[in-house]
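Scrolling down, you'll hit the structures one after another.
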Structure 1
Amino acid sequence: MAVTLGDIEAARERLRGVIVKTPIIDDGRLAREIGIAHPTGTHLKHLDHSSPDTRGAAFLKAESLQMGGSFKIRGAFNKISQLSEEERSRGVIAASAGNHAQGVALAAKILGVKAIIVCPEFAPLTKINATKSLGAEVMLHGSLLDESIAYSRELAAEHGYTMVHAFDDEKIVAGQGTIGLEILEAEPETTTIVVPIGGGGLMSGIATAAKAINPNIRMIGVQAENSSWVKPSFEAGHAVDAAFTPTIADGIAVKKPGEVTLPILRKYVDEIVEVSDDEIARGIFFASQNNRLVVEGGGAAGLAALLAHKVTVLPDEKLCVVVSGGNIDANLLARVLEQVLVRQGRYVMLKMLVLDRPGSLAGALDAVAEAGGNVIEVFHRRAMWLAPLGRVGIEMLLEVRDESHAQDVIKHLEEKGFTPEREGRSDWAE
């Protein structure tokens, strides 16, 4: 059974009044970053309808603002709402790293159905707690999502639960495809849609809808390079397991595609690109800094690909990026933002030796202040550094405006008689 535009339109009717029609944000900063002609930062066609719009534009489809924090409620509700009364009475089961868990839990709660969710043992605590708060029973099993899926199938067979797969189901795909309808209804001139790919359900649905409406639209899929099965699977013509290493894009960390999604992806996806964790981190930072959006790793994959210039765009391109989820652990978000600030030269770690006498630290701090730097943290080091007797080691974490300002602060410290050494940039072996 293939997913059709009619299936997606029917899913939209089931979802009407249930989900949020998430905003499509005009992102002038992103357009400028990737070289799309967007001189004012405002998509002017909204102001002047008298002539065709020839300017390029970049948009974000902010599914991070969806109920449950991601697009997953769309497919989950479309699936569960079509179960028979007898199936609903037995309950549903799903396996998820977090977002699908919340989508299924929320859909089940709305429809009054019991939900059991199997999560990998290392699923983010934020997502686990959020799933429990929606009334679902959560079980932890396996180190990877694929192991959780296998265990959930065993429980489904044993207890008669209906399996609600995260992506390998036509009804799930049709629900996710409603995003494609919303994008093209709001921005019918869209020429390219960039979508994160985990198991492929989101891309399969959006691509099916988009290509049915406009066969010439370009569909770009983005995977985390630490868990990328698409290219080898496309080349082999069948599902191939990805070589997996941990990634901050846990929501799209899937080892292989499904039987439903792979043929759809091969038919409709025009290009696949991969992004590193560092590039994903920049995408998270960009969304937070410029769009006031809290975005998780998988949700930022499309932004990451564009900011890393891995997608070729034309000056008059009308491009939409699907920001698929915002369920990121607060501790991880803080680390990501801090690390990007370091890489951008906004945070600088300096260490130096000073005389171990009153006023030495104050002198160093005064010098930083004179150069316009802001001290975030200060540490004294003696025994740990094996500092020479009569001297003390000082580490300072500073906030500066940019790399040029960092160099000015270092130079000023040197002029004051200090010998700062910079540390904390790419010191760790992979």
Structure 2
Amino acid sequence: MTITIRSTTDLLPGETSSRQRWLYSIANLGNSIPYQAVGAVLLFFYTDVKHMPAGWAAIAMSIYGVYNALNNPLLGYLQDRTRSRWGRRLPYILFSTLPYALTFILLWTPPFDGRQNPVGLLFYFIFFLFLWEGLGTAVSTAYYSLFPEMYASYQERTDVAVRMNAVEVVGMIIGAALAPILSETIGYFPMSVLFALIAGGAMYLGLPAMFERRSYQEEKPIPLKVALKATFINRSFVAVVVAQTLRFFATNTLTIGMMFYMKYSVKADPGLTTIILGVVFISAGAFLWPWRRFVARHLSTRTTTMLAYAATGLAVIPLGFAHSTAMAIVGGVFIGLGLAGLNLVGDVIMADVVDEDDVKTGQRRAGMFFGLSSLWTILSSSLVALIFGWVTRTYGYDTALAVQPASVDLGFRVFMTVSPAVGCMLAIVALCFYPLHGERLAAVKAALAARNAEK
């Protein structure tokens, strides 16, 4: 495969073709399918199927969250400093995708059962989860770091964001919504092989459409300490990353808890989680265009993001009262409405932060920003795991019991409603302190345009 890195003079705003934008967007299946499957089914698989004690699983997921959070900024910084004939980002996608897919399969093939060998199961779980995550971080950080580099204008970014998130909806349907029913019908191992083939194939399909600006590779990288300081004192970044951390806290809670909620609260077949998550993700895809056409086009990125958080926080309330699959489906539609707004503007608002930093420092440090963003947003998974552990203990969920106590019903209702609603409310508060809007944002765009015109 030949990968050509075009220079800045070859790349003008708005030049990218529709085909190129679609290929880049399709590659997002490589990120979304494995991560969605892990988020939706892995905890259920290791506790309810392989019988790992729930407390052990919660602790392991918390440690995993810390590890995942730390390796993201380090890999982002490493990518910013990488110099190769392929560029700064592309080698990580080219050489990490295959082992990333293979270790995903190994996650679903533990040779131990928690009732006979819980320690063996725990160590297997931790080892392959950590290995898979490290490889996946190398791929995803490189992929998302290319977004603000490849697409310069707000029009391009929102257009590609719609495509990326439409593809991500497909990934969510495959990785999260189909995972429960596929695991019940064909088994966890065949499911993992199928998902790995689709994810890896999509990433390699989109790779030839990815490119980098040569001028960014020619920049002299700044030391790690200076890079970290410049990032953490950036008010725009801090406000966005706090909000996004709370976003992923809310959505990870919904994804991780849905199978437990359907089985123990709605009293339905956990395989029906496929229908509920499918409704959520299809709704999220269907509402992408209305969000862009009627909201994002007329309001600032910050205001659009705040409205999306408000819609998501309100949407989880019906889950607290659902006693049938039909009622849960209705709740899923409303959750999809809010999720569409969050998906549309998430990468766009971070790209604005990268632009502002570029004006301030003269460095294009997308890897550092997306990596540090992942650090804090991934820490949300540790918080979700801790709350999951607290809920299971408080409300009596015990994997050793053949029949769970009635209190488990209320426990998972609390888990699925209170946590996401509070997370969304706090995210709105964080965005009140986001300064990059109005005249300040316009000044950043003007400065970048003037500098690019000089090159």
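A short reminder: the numbers here are calculations on the coordinates, not readings from a lab. Source: prediction; values computed, not measured. Cβ atoms are built from the backbone, for glycine too; each structure is taken alone.
The table that follows gives values for the structure above.
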{"quantity": "Structures 1, 2, by Rg/Rh (Cα atoms, Kirkwood Rh), for residues 157-292 alone: label with the highest value", "calculated": "2"}
{"quantity": "Label whose coordinates, when distance in nm of label points 7 Å out along Cα→Cβ at positions 237 and 413 is calculated, return 4.4 (choices 1, 2)", "calculated": "2"}
{"quantity": "For 2.5 (distance in nm of label points 7 Å out along Cα→Cβ at positions 101 and 181, calculated) the corresponding structure among 1, 2", "calculated": "2"}
{"quantity": "Comparison of 1, 2 - label where relative contact order in percent (Cα under 8 Å, 6 or more apart) is highest", "calculated": "2"}
{"quantity": "Which of 1, 2 leads on Kirkwood radius over Cα pairs in Å, largest value", "calculated": "1"}
{"quantity": "Which of 1, 2 yields -12000 [helix-only ellipticity at 222 nm (-39500 (n - 2.57) for each DSSP H run of 4 or more, over all residues; to 500), calculated]", "calculated": "1"}
